[in-house]
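Structures given as structure tokens follow.
Every number in this text was worked out from the coordinates using simple rules, so none of it is lab data. In this text, all values refer to a predicted model and were calculated from it rather than measured experimentally. Cβ atoms are built from the backbone, for glycine too; each structure is taken alone.
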Structure P
């Protein structure tokens, strides 16, 4: 079982957070086998937001902020697409090009550019 990592999880007044014997009731952090937020570490979007508001700046400072824009050049901007007409294609919006491919090529993860 894992505990929710939201720093304020124990402050939210819900019935599933109530613990303790009669006369000594308290709210506690949620404990579950799996969570759906914060990559499996928070019980709700509110707890995820609480975590990010408290620790997000520290995480960016620790793991590194970007100080100039990242770029994708024309030759790296190809992506696979599928439309409702059953057409598979490589698309490059920067060049304004579309190249039709087969379904097998579309499903091949090693086939990444035309």
Structure Q
């Protein structure tokens, strides 16, 4: 298995978990871009949002809804940002669908 996030799901690589259920794992990013930077991934491998299908709609909804859970667990009461990069030009560097939940500081706009 060569996918870094699949290896985290399998327990082969340790991660600082913030949340886990039967379909998702959330863990602290090892290269944080904000005081709180959590990655949320589906346990099932999907390459990117561009590769998701209509059959993935329920899982994508759960992934998106988990942002509030992560924000609550991380005490992000003043707000948080949710980011999903899809493809190299968008900044995706691990090709397993994942969502960034960032907070703990003011965010600038536009991003990137």
P, Q: which one has distance in nm of label points 7 Å out along Cα→Cβ at positions 58 and 90, as calculated, at 2.4? Q
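From P, Q, which structure was mean count of other Cβ atoms within 10 Å over residues 18-25 = 14.9 calculated on? Present the calculation step by step, with values, prior to reporting the outcome.
On the way: P: 8.2; Q: 14.9.
Computing mean count of other Cβ atoms within 10 Å over residues 18-25 on every structure in P, Q gives 14.9 only for Q.
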From P, Q, which structure was distance in nm of label points 7 Å out along Cα→Cβ at positions 2 and 34 = 3.3 calculated on? Q
State the single structure among P, Q that was used to calculate semi-axes √(5λ) of the Cα gyration tensor in Å, giving 47, 21, 11. P
Ranked by FRET efficiency 1/(1 + (r/R0)^6) of positions 10 and 66 (r between Cβ atoms, R0 = 41 Å, to 0.05), which of P, Q sits at the highest value? Q
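A value of 30 was computed for relative contact order in percent (Cα under 8 Å, 6 or more apart); which of P, Q is the source structure?
Numbers: P: 17; Q: 30.
For relative contact order in percent (Cα under 8 Å, 6 or more apart), the value 30 is produced by structure Q.
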If distance in nm of label points 7 Å out along Cα→Cβ at positions 26 and 98 is calculated from each of P, Q, which structure is the one that comes out at 1.5? Q
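As an exercise: distance in nm of label points 7 Å out along Cα→Cβ at positions 42 and 74, calculated from one structure in P, Q, equals 2.1. Which structure is it? Working shown, then result.
Values: P: 4.1; Q: 2.1.
Computed on structure Q.
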